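Asks: Next come the structures, one after another.
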Structure I
Amino acid sequence: MRRRRRNRIIILIFMLLLILCTFAVMRAVLSLPYRSVDIANLAKVEFTGFNGDGVATVSIDDNSVDNLLASVKKEHEDSWFSTSEVEDGDYAVFRQSLSFSIPNAMGLSNGDTVNIVGECDKELAKKLKIDITSLNSEVTVDGLLNVTKISVDEVFKDLNVSFSGISPRIEVALQNNSSQPLVKKMIFEIANPKEYYSEGETVSIHAVYDDEMCRETGYTVDKPSEECIRDYTASAEASYITNVAQLPSGVVREAIEAGKKAFRDANEYGVRIFCEANLVPVYINKQATFTYGPPGYVSSYFKTVFPEKAGELGLSYNDLDIIYDVVISQADGQSCTAYGAVRFSDIILNSDGSCTYDFSSPTIMSMSYYSARVKKNVVDSYKQTHDIERVGP
């Protein structure tokens, strides 16, 4: 009896151990990953540029990730038992957690090796039963074309940059005279171009080229296109005078004398001036009879246009306005003193220190019985567009 009971106990213990072992094995099997993957297999690497100056870029290989997640999802769906509760959103979150980088991605040559460093949500990978065998991998660089490098100096060596016009109305012209295969194909353009430039202003020239040009010619530059820039200084043989210090006193004296020749036909303003003076004009044969006496110098003003207004329609770069007083008489002997202004514009300073101007045809631009009106017309009306200074002979 005792032996039979002991045998039964042994059998029960054996059966219990068998069940426990079976359960442990099943649990271990159920815990096994569905897929093992080197994370680098979920990335794709591209090499661009040229041998010795290549660049590696890495991105997610969407097809590989899609295939991996589809196969894992099918395993979960087909499994009778599961050690974790996987939701559809877990697959998307895992995809979003994937990222790759290449620490040594620049200045590459064929035969170099680059390191791909991957990152992902490791806990979520375990939940999905994806075994990430490695987060790092090495790839050998290949496929970079062999080209000859040229310098930025060689790029701009045969570029002719010419300046024409009078400052601040200088124009820039570019002429590419290079016979070098790559440079010959380049487009040279002015960075932040303007219609006109001033003496001494910096003009930055950008040489534009791309990889296709380099592949076609077998050359490249030791700097990328966006850095292939050379600065030039705008220059001209002459400039419009921009301040009184540049205006020789001899020029003012010459202008004063030349301006007196504008007082020729007093009938042009005589009637209006006599009316302003409350005098009655006299006509002979229906013609006014006004004449000028010798004009006398009163004052002169030099105006230079504000830089932001330069070149606007109707505005000169500079004006020399000279105000005179002059007696206007008519045939009956009546007379009065009037004030007139003569303007000379765009006086130019040459590189040798001489000035260029035209005082040959002076005309009256403002005249009145009232001196204040003339001054307002030549001075006050221009305070919004010009610097104004009084000058003397």
Structure II
Amino acid sequence: MISSAPDYLPLSFITFILHFFNIFTFTNYKTRMINDSHHTILGYSCRSLFHTFMTLMKLQKEDLVIVTTPLHHTSFRNIIELFVKPENIHIIKMNDSYNKIENLPEVDNCDLVIITHLFGQDMELNDFTEFKNKHNCLFIEDRVQGGYIQSYSDNIFDMSFYSCGMDKRPVALGGGFVNVKQRNTRLNNIADYLQEQTLSYKEETRCERFMFLAKKIPTFFLYNCKPVIYLLIKILNFFNMSLLDFATSYRKKNPGFAHDEYLKKPSNALLKSIHDEFNNISSIENLYIKQYNKFKSKINLNHLNKYIKWNSDSELLTPYNTFYVEKNRFNEFKNYMKTCNICMVPNPTYKIFNHGYEGKDIDEEFNNSLVYMPSLANMSEEEMEYLAHKINLFEEMVD
């Protein structure tokens, strides 16, 4: 049995408690930092900052036209669809592994290119400088599930969005930030707008921050505490309840962020947590690297490339142990994992756009083939060996 949930909070119990103590701070923390290359704007959440940015874009041009990747986090997809007409959303065709963009669609005009990175690594890009110069458009990236935390994944990007949620980097149990390059006056004005609007929102109260953190207490123990996970699985087995159904239901009812009413000014408690956690990014990334490399060494390489088809030389810096399971074997794989007492959650993170477009059926099939397995970050070597062994056995059975 694997005592690891399909998610993980990369923080210690002491650090978790310290976020509660931050509620009592009386220091005013900055929402904007400026260095030689870019501005960093802190906000209540990543989606809050992105929504504010899209509001400005809509004010500047009513009929926005964008070019974008097909898969996004639910919030980004919903915000894009809120501000951009379906016929003005042009979808990029990905490679089969969904980790590389070779060409951008041919369009008459373009205001924004929005790229969402997937699976804890940065998307491979060709040189799109000619496209950018031709359309005088902004290049935006969602690096919540990107590679190593840095200002940008590629120099072509003008803005990079990051989350500081419960399972992100840095993990401030809330909040987000965006880096805005100091390329020109237009981008400086965007940074000014993001800061001014964020400060104009109703501020998160100490009570609201406390309640937000308090709701994470059971999540911390269910995701991080191996004895609790072990006991839960045993209880579910005793009552003949589905581990998959429980995990899916819990994630849905206990998200790490606010689905609604997220246009808020971050409290000083939240800002302190964000500033403090910037120092812990490298330790989180080192953990993910170490655990992923351990698992790679234990599983058949052909099986690894089949289930983690976006696997490349880069590390997967994410707590989500995402697998790709072919459509014709999906139910068989799910039932097999159930008999092995291994938790598996159908993709709860990524969504495709609602409007029709060429290649949508391919994107939809890929998206529906993604599942979350137990998080490698919280697995012992024995548990990794068990998972790898069961994968190998399954492949022998179906072959």
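Asks: Given a computed value of -8000 for helix-only ellipticity at 222 nm (-39500 (n - 2.57) for each DSSP H run of 4 or more, over all residues; to 500), which structure among I, II does it belong to?
Replies: I
Asks: Among I, II, considering only FRET efficiency 1/(1 + (r/R0)^6) of positions 222 and 310 (r between Cβ atoms, R0 = 30 Å, to 0.05), which has the greatest calculated value?
Replies: II
Asks: Quick check on the output: 1.6 is distance in nm of label points 7 Å out along Cα→Cβ at positions 78 and 270, derived from one of I, II. Which one produced it?
Replies: That value comes from structure II.
Asks: Follow-up. Among the shown structures I, II, from which was the value 0.40 of FRET efficiency 1/(1 + (r/R0)^6) of positions 110 and 230 (r between Cβ atoms, R0 = 30 Å, to 0.05) calculated?
Replies: I
Asks: State the single structure among I, II that was used to calculate distance in nm of label points 7 Å out along Cα→Cβ at positions 70 and 286, giving 10.4.
Replies: Source structure for this number: I.
Asks: For Rg/Rh (Cα atoms, Kirkwood Rh), which structure out of I, II has the highest calculated value?
Replies: I
Asks: Ranked by relative contact order in percent (Cα under 8 Å, 6 or more apart), which of I, II sits at the highest value?
Replies: II
Asks: Looking just at mean count of other Cβ atoms within 10 Å over residues 182-189, which of the labels I, II belongs to the structure with the highest value?
Replies: Greatest value across I, II: structure I.
Asks: Given a value of 0.05 for FRET efficiency 1/(1 + (r/R0)^6) of positions 358 and 382 (r between Cβ atoms, R0 = 30 Å, to 0.05), point me to the structure among I, II it was derived from.
Replies: The correct label is II.
We did not get these values from a lab; they are worked out from the coordinates using the rules stated. What you see is a predicted model, and the numbers here were worked out from it, not measured in a lab. Cβ atoms are built from the backbone, for glycine too; each structure is taken alone.
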